[in-house]
Every structure is written in C-alpha cells, then in structure tokens.
Structure 1
Amino acid sequence: MTLRLRAHHLLCMLTFAGKGYTPAFVESYKAIVKRLNDGAAIELVDGPDDICMPMLNDITCHCHNESVRERDRLAARDIGLLLSGKPLSIGPLRLTGEDIATLRSAFQNGNIRQACEGCEWYELCTGIAQTNFRGCRLRHPL
C-alpha cells in the first residue's frame, strides 16, 4: 500500500528518532518509517497525510493550518530543486538511498531547512543532524 506524505514530512522523516506529539502519534510514525524502510511506495499529497492521521481528531490539530501548508510549499520547492532542479509536484514520488543521503547532507548544512523555521521540533532535529543522524529510524536506501 502506498504511503501518503506531505512535502514537509519528507524533511521530518530524515531525523525521526521516536519522539512526537503523543504516544499514538509516535507508534503510527514508527510504523510508517518501517514501511518506508521496507520499500513502500510514496505519493506526495497536498494536505494531511498518513503521518497526520493520529492527530486529525484532536481539536488543536495544526495539520490543516495555512502555516503548515506553507511549510509544505517551501519543502516541495527546496527538496525538488535539490533532487531534480524543479519543485516537487503532487503524485507518485520515488526516493532512492542516494536521494536520502543527498537530503540528509543538505539538511545538515541547512540548505533545505527554510520549511523548518519556527517549528517546535527545530532544535531536536538540528541536534540529530549534528550527530550525523544517529538514532534515526529511517534507513537508506528506501
């Protein structure tokens, strides 16, 4: 089954080490990363995705906010320009192990982090990147 991911979650998954908003969110995210590690197909979507699902019934859910949509726009632009010279578009997406290595290097250097500005997880992700992504659950190749 294809995993539905929004663009900024392509950045989040680079540093996911098992922390998150709620225990249910973390368990769901772990299962998603396991599926990615097992080779699941990816479909880039506009709006809430499979990672958002455990949050969508919460009244404080931010997944529909315009600020999050702007994160997606910035991530799609930066990731796409890095990997293919043009912003990512909605639809099927293939990421290779080489792509993940390229994304992690650019993330570590701060070259694709504009979408991360203002995120409550910014410092955690920065720390993980500074340790060369030690403890991250996403392996490469995908």
Structure 2
Amino acid sequence: MSDLAAENEAIRLIEARFNEAWNRHDPDGMVESLTDDGQFVTVNGVWMTNRAEFLELMRKLHGAGGPFRTSHRETLEMHVRLLAPDAAMVHSRFRVSGDVEEDGKAVARDGVGIRVVRKLDGAWRTVAVQNTDIKNRRT
C-alpha cells in the first residue's frame, strides 16, 4: 500500500470508528479523534467549541430518554481530499435511522458533513466537523 493510500485509509477510519461508537451509544468513543479544542456543528446548528461540550451533548442525546438512544448511523459515501501532508478534509453522506422524536416515533434522516483533520504527533485527529440534514433532494 502506498503512503498516500495508507493516509487515506487512516483518515477514513476516523469516520468508521465514529459510526461504531455511535451505534454502541458510546459518547467517549465518539469524541476519540476530536482534539481538545475541536469544534463540532450539529445538523441543527448547535455549535460546540471544544471536545468537552461535544461529549456532554452526546451523553445527553444518546443516554436514557435521549433521541439517539436507539439510533444507527452509517456512512453512505465519503471523499477524502489531502490538503497538505498533515491536513485533509472529508466530505461524507450519512444516514441516521431510529431517532426517537418527542411523540415516540422513530424516524430516519440523511445528511452530509465535512470533517477537517490534522495529523498531530503521528495520528490523524479531527479539528472541525459540520453536519447538515438533507431536507430536499434534487433528482
């Protein structure tokens, strides 16, 4: 495997590990790659400016009574673009199913996101994420 292919695979693993942690409802696993000062913007526009804020929100959303407590997340498509030897951006299309709404109904939704990663101390880490729900699809 070439160096470029190995870097691409290491970056892709960040998303895979995030999905695995989401599906276990493991907030600590979800913040694994996020730097302490990493920022995260949710599909609803909630902007967290550090890892601790994101961890707190994921604990609330995935905990007992939280809307994501029975949800499943999968990545449908992903494109990695290396910007420099130590920086990349990742666009992904994802689906979350099993969100529990206030009325108790489970729903599914698709989204698109961008993740910015940096190679720090030999490991790829997430420094910023922004996700958007796909409301209206163009065909």
Structure 3
Amino acid sequence: MNTIGHHAALIYVMVVVSAADGNMSEVELRTIGEITKRLPVFRDFDEHRLLAASQECAAILAEDEGLEAVLGLVANVLPEHLRETAYWLALEVALIDSRIMLEEIRVLDLIRHALDIERLVAAALERAARARYQIA
C-alpha cells in the first residue's frame, strides 16, 4: 500500500466517518470541503487533491478489511501533534447532520484507539464538538 501525507490522512479520517453509516451525505461532503479550505492545518493543501484523496480512501474502504487498512495507514502517517486534530475533524463530520448514528460512534471509537487518543482527551474534544452544534 502506498504511503500518504498528513493532509490525506486527515481527509481519510473525515471520509471514514462520513461513510460509516453507508451514506456520504451532501452536507458531510460539503463540510469536508469547507474544512480543507478554512483550517490552518490545510493551509498548504492543494484543494484540487480533495476529490482524489477521498476517492483513494473510498477505494481502500471497499477492500476486505478496508477500514482497518485505512486506520492503520492514518495512524502510521499522522504525527503526534495532529492526532487530536484528526479526532476533532472526525467529530465535526459526525455531528454536522445533528445526529450521530451508532455506526459513526463505533468508527469514532476505532479512530480514537487507532490514534491512541486518551479517553479524557477524547471526552473533552467530544464535549467541545457537541457544544459547537447545540441549538437553542
């Protein structure tokens, strides 16, 4: 399997969460695109690579044990300082449609374990993400 860069790894995490429930919604895809345009971690990312990176991830996911392969690839590529960012991005995509499906919870847990995110850190990130999407 080819190696990927940290931008692709972050995109893979978002695609994995989006695909977790079997439906990559237009809202989730749009959110991924907006994230890659506005966050500092993507400042030097060529946005024309977004579709290709998403398709590469989807192709791996379609293989036997594809989810494990993607998560292993992401864990091997992401530096320590971007792991919490990756988990936060996964949460952003999961919460964008105001509900988290059981499949997404399972995938978020797998991502947390693959990236070796401590449970308390994950809980703080989850609470902050939920607070961001609260409605009156």
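Just so you know, all these numbers are worked out from the coordinates, no wet-lab data involved. Predicted model only: the values in this text are computed from it and were never measured. Cβ atoms are built from the backbone, for glycine too; each structure is taken alone.
State the single structure among 1, 2, 3 that was used to calculate Cα extents along the principal axes in Å, giving 37, 33, 30.
Numbers: 1: 37, 33, 30; 2: 49, 39, 25; 3: 44, 30, 29.
For Cα extents along the principal axes in Å, the value 37, 33, 30 is produced by structure 1.
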Handout entry: Entry that produces 22.8 once mean count of other Cβ atoms within 10 Å over residues 3-10 is calculated, selected from 1, 2, 3
Key = 1
Problem - Which of 1, 2, 3 yields 14.0 [mean count of other Cβ atoms within 10 Å over residues 99-106, calculated] - result: 3
Problem - helix-only ellipticity at 222 nm (-39500 (n - 2.57) for each DSSP H run of 4 or more, over all residues; to 500) from the coordinates reads -8500; which among 1, 2, 3 - result: 2
Exercise for the section: Out of 1, 2, 3, choose the structure whose coordinates give distance in nm of label points 7 Å out along Cα→Cβ at positions 51 and 75 equal to 0.4 when calculated. Expected result: 1
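Rank structures 1, 2, 3 by mean count of other Cβ atoms within 10 Å over residues 11-18 and report only the one at the top, that is, the highest.
3
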